[in-house]
1. Given that helix-only ellipticity at 222 nm (-39500 (n - 2.57) for each DSSP H run of 4 or more, over all residues; to 500), derived from a single structure, equals -31000, which label among 1, 2 identifies that structure?
2. Where is mean count of other Cβ atoms within 10 Å over residues 91-98 largest, in which of 1, 2?
3. Can you say which of 1, 2 returns 0.80 when FRET efficiency 1/(1 + (r/R0)^6) of positions 59 and 163 (r between Cβ atoms, R0 = 41 Å, to 0.05) is computed?
4. The value -0.54, -0.63, -0.72, -1.38 for log10 I(q)/I(0) by the Debye sum over Cα atoms at q = 0.08, 0.09, 0.10, 0.19 Å⁻¹ was derived from one model only; which of 1, 2 is it?
5. Ranked on relative contact order in percent (Cα under 8 Å, 6 or more apart), which label among 1, 2 comes first with the largest value?
6. Looking at structures 1, 2, which one was mean count of other Cβ atoms within 10 Å over residues 123-130 calculated from, given that it came out as 23.0?
7. Assuming 18.6 is mean count of other Cβ atoms within 10 Å over residues 67-74 as calculated from a single structure, say which of 1, 2 it is.
8. A value of 1.00 was computed for FRET efficiency 1/(1 + (r/R0)^6) of positions 35 and 179 (r between Cβ atoms, R0 = 41 Å, to 0.05); which of 1, 2 is the source structure?
Structure 1
Amino acid sequence: MSGGRLVTYPDRDTQARELAATVGDELRAALEGKANATLAVAGGKTPAKFFELLSRQKLDWARVVVLPTDERVVAENDERSNMGLIRRTLLKNEAAAARAFPLVGADGSVSFDATEADLRLHLPLDVCVLGMGEDMHTASLFPGAKRLAEGLDLKNGRVLIEIEAPNAAEPRISLTAAVLRWAAHVHLLIAGAGKRAALERARSGRDWAEAPVRSILTGSVDTNIHYSD
């Protein structure tokens with residue numbers, strides 16, 4: 001099994017710059033056809049430069065809803081909060097006008113049913129930028145996680161899943177594979193030899209539970225993998 005179009009870059013600055021331009025174009029195109037666009041982005045260290053450059057893209061950010069692909073159940077001022085990271089690094093400059101859609105309350109509280117109901121109003125995603133770990137997880141869909149099967153099930157109608165990752169300090173909330181793979185544009189942003197090796201393992205197998213990122217690689221007709229050393 002293989003999946004996704006692989007794009008390689010000479011360095012991480014070029015990777016971030018070109019992906020930011022691409023996502024900016026995709027959001028502008030989405031806004032031409034409807035009132036609002038929805039952008040989901042991963043947390044972590046890899047997208048930091050991309051966030052900075054994307055925040056400077058000129059488009060009607062006031063009509064863009066931005067949410068994390070997954071979240072730890074922690075307060076937003078916790079350094080591990082993906083929404084906190086997004087506010088600091090993406091929702092500034094031109095993108096300061098965008099509307100944030102947190103999956104967890106600022107104080108770390110969870111209103112799961114209400115959040116799931118509200119999220120449905122913003123689906124399908126127009127653009128989704130994901131990361132991947134060397135264990136081949138994406139979002140918070142981790143191999144061996146409790147309730148992973150529900151998160152990977154494309155037929156149960158769920159858009160969010162409460163999940164406990166192996167050895168995690170706190171529970172997490174994640175968009176499901178169905179939501180991620182049915183975005184109009186899916187981008188997988190990875191860097192480093194370890195993740196390139198993990199990508200090749202993921203592209204060579206079929207078991208989603210072993211490598212949850214496979215659920216994404218076999219999804220959207222516009223799935224692109226962006227890699228740099």
Structure 2
Amino acid sequence: MLMAAGLVLCGLAVGLLTLAVLDLKPSFLSSFIGRIEKKRRKAGFDNQLVDAIGMIGNSLKAGFSIIQGMDLVVKMMGEPVSTEFKALLNEVKLGVSLNDALVAFGERMKSDDLDLVINATLVSYETGGNLAEIYSRIAATIRERNILQKKVESLSAQGKLQGMIVGALPVVLLIVLNWLAPDMVYPLFHTGAGLLILACVVLLECMGAFFIRKITTIDV
């Protein structure tokens with residue numbers, strides 16, 4: 001009962017402290033939420049970019065211009081790719097050259113796939129070439145890379161899960177020992193040697209998590 005009451009009190013204390021920190025630093029909360037939203041939006045854009053490239057390529061094959069193909073993407077596709085291409089077209093309508101608008105588009109989105117499309121478009125304008133065929137090849141390349149990336153993620157999922165289990169095992173064991181034999185755990189928190197051991201454990205846990213993440217993170 002005392003342990004349960006202590007856990008509840010600790011939870012309340014942490015919650016109140018968190019609210020106090022967030023209330024004192026609202027910019028931190030807004031920045032954190034903004035980063036999450038930006039990451040989610042970029043992931044959605046990358047997922048839709050392949051279909052957008054295919055649509056523009058098909059429009060070029062049908063005899064439309066690249067501007068008309070982008071306008072078709074704005075009308076036919078949803079968020080966020082439609083909004084980003086609409087911003088690009090608005091810049092062109094305001095007098096910005098297509099090359100400059102594409103460069104600004106790439107700097108704004110910071111997407112490797114989009115950079116590939118933009119570079120291919122700029123090179124095609126300078127040297128000539130079948131832009132519709134180039135877009136079709138880029139779309140096929142991105143699709144194959146996405147398939148390979150998903151396969152890699154599925155194969156590395158077991159390693160990530162094992163890392164999580166191994167990392168959580170010492171914490172769970174400490175909680176169980178503290179419940180079954182608190183006298184055995186007491187020196188860890190109330191002696192210099194125990195605190196040093198805990199510090200070493202935390203350091204080794206962080207190092208293990210870092211190396212496991214490095215091993216299971218494979219860029220395609």
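1. Details: 1: -8500; 2: -31000.
Computed on structure 2.
2. Working: 1: 16.4; 2: 12.4.
Structure 1 gives the largest value of mean count of other Cβ atoms within 10 Å over residues 91-98 among 1, 2.
3. Source structure: 1.
4. Of the options listed, only 2 reproduces it.
5. Checked 1, 2; max of relative contact order in percent (Cα under 8 Å, 6 or more apart) sits with 1.
6. 1
7. The value was obtained from structure 2.
8. Value 1.00 for FRET efficiency 1/(1 + (r/R0)^6) of positions 35 and 179 (r between Cβ atoms, R0 = 41 Å, to 0.05) corresponds to 1 out of 1, 2.
Taken together, the values in this text are just the output of simple stated rules run on the coordinates, not laboratory data. Owing to the predicted nature of the structure, the values given are computational and were not obtained by experimental measurement. Cβ atoms are built from the backbone, for glycine too; each structure is taken alone.
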